[in-house]
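Quick heads-up: structures coming right below.
Please treat every number below as a calculation from the coordinates, not as lab data. Worth saying up front: this structure is predicted, and the values here are computed from it rather than measured. Cβ atoms are built from the backbone, for glycine too; each structure is taken alone.
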Structure I
Amino acid sequence: MFTPEERACLRSDILQRAASDRRISGAAITGSAAAGREDVWSDVDLAFGIADESALPSVLVDWTAYMYVQHSAVHHVDVNSGAWTYRVFLLASTLQVDLAFVSADEFRALAPSFHLVYGKAREPRHVPPASPADIIGMAWLYALHARSCIARRKFWQAEYMISGLRDQALALACLRYGLPTVHGRGMDLLPAEAVAPFEASLVRQLDDVELSRAFREITCALVGEIRAVDAALAARLQDTLMQLAAWP
């Protein structure tokens, strides 16, 4: 397990190396450290602008080798979002290090948690939160598949779909309270009265009776959340959603 001191030293080392890499035009601390919310479990989030976009492949190769050799990375994975490449490393110490790379023309804050260390950044362009309509659409897709999985006695897949349905309903609750909707980040910040309707929707064992019960519970909670953000849409969807959950 890493210590906060080791994490701080590693972040400083990476930033010093970036400052000596002429291909990098700017660097920023992002994530919880930039927002003043870092705790003992936080990872390292850094963003880099690349002066010449054509150099990005070689930058990724060199920085990947550096992380393995100098900082004991044991694996990495890429997450691509728009023009950004997020190369996410797992270190032997269990520390996660996210290094985000983008061309200098797109190097900018995508969220308030962006602290420029050196170089120049373009005007911020914060990513908007998910729309209620998109979340609701994903919710009824999960509901459709939950019903068919229970009917086909695919109990593990049914549990997956019910959990996905719950995640979308909780995202709607987060949206209602002005909390983050992605990756469950706002769920633990919801007031007790908001999460209470979801507790009964947890699947306690894998059989058709229990899965059907949990499915009905989460569907009722979902309808309540839809009603809170769009009463007209809730009126259109309620009978259909409850028909799904009432099967068989």
Structure II
Amino acid sequence: MRGVGGGLLYFVDSKSNLANFWDVDFNAVSAVSGAQSAYLTSVDHISQSLHYGEMLSWLLFYTSLFDVSKTPAQDIIDPGGVLQSQVVQTEDGRLRIVLNASQSERTQSARFLSEFFGSGVQHIAFATSDIFAAAEQFRANDVKLLPIPENYYDDLEARIGLSAEQIDRVKAHNVLYDREGDAEFFQFYTQSFEEKFFFEVVERRGYKGFGAPNAPIRLAAQTRLARHPTVPRK
């Protein structure tokens, strides 16, 4: 099926041979020597960057196609401008798609669109039942994690009131944290692969959101590592 702008979406029927597309379309690769399981359990959500003028069209596309609801739109501060973010999701949370768009050409989302020819999935978030074990295993498997500035943890201690031991633990693993009532949310990110794509890992403890207060911190940390737009790509 073609989405907004002509991009292709593939639907897989688990009751037919279409479910075997991984075996048909891909060649298996040997396991990396010494790599261990990273405690990932499922896909939590995907994040799609799109042109600002297409936001309403994509929302209509997904709500017409799937039995999903929309969350209220949120404005998120990116070092290059303001990013509008909105989520479509099923009631049980098995399908969650975060839509991001910006009118500024300097945001990370806008650069992704201009350099890689249109709307697409910019990152995938995996769920885990143990965020700290997952972070440790990512490092053991030589996956570089996104470094979070230390002042984030100073602010977190003052804003939420975590103990010194809890602050030290999330800080040591570059984990971002949020809380709503008794519900808790933990997340960390990989560094970008070839400036195109990255992964997120989340642990939800009754938490329904996506860590919106942490988004500006993540975007600022990614911007610090990014190639300047005037520097040619290698």
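For mean count of other Cβ atoms within 10 Å over residues 8-15, the calculated result is 15.0, so let me know which of I, II that is. Clearly, the read-out refers to I.
Computing mean count of other Cβ atoms within 10 Å over residues 128-135 for each of I, II, which one ends up highest? For this comparison of mean count of other Cβ atoms within 10 Å over residues 128-135, the top structure is II. Structures compared: I, II; top value of Kirkwood radius over Cα pairs in Å, i.e. the largest, recorded for I.
Comparing relative contact order in percent (Cα under 8 Å, 6 or more apart) across structures I, II, the highest value is found for II. helix-only ellipticity at 222 nm (-39500 (n - 2.57) for each DSSP H run of 4 or more, over all residues; to 500) was computed and gave -17000; which structure, I, II, did it come from? The structure behind it is I.
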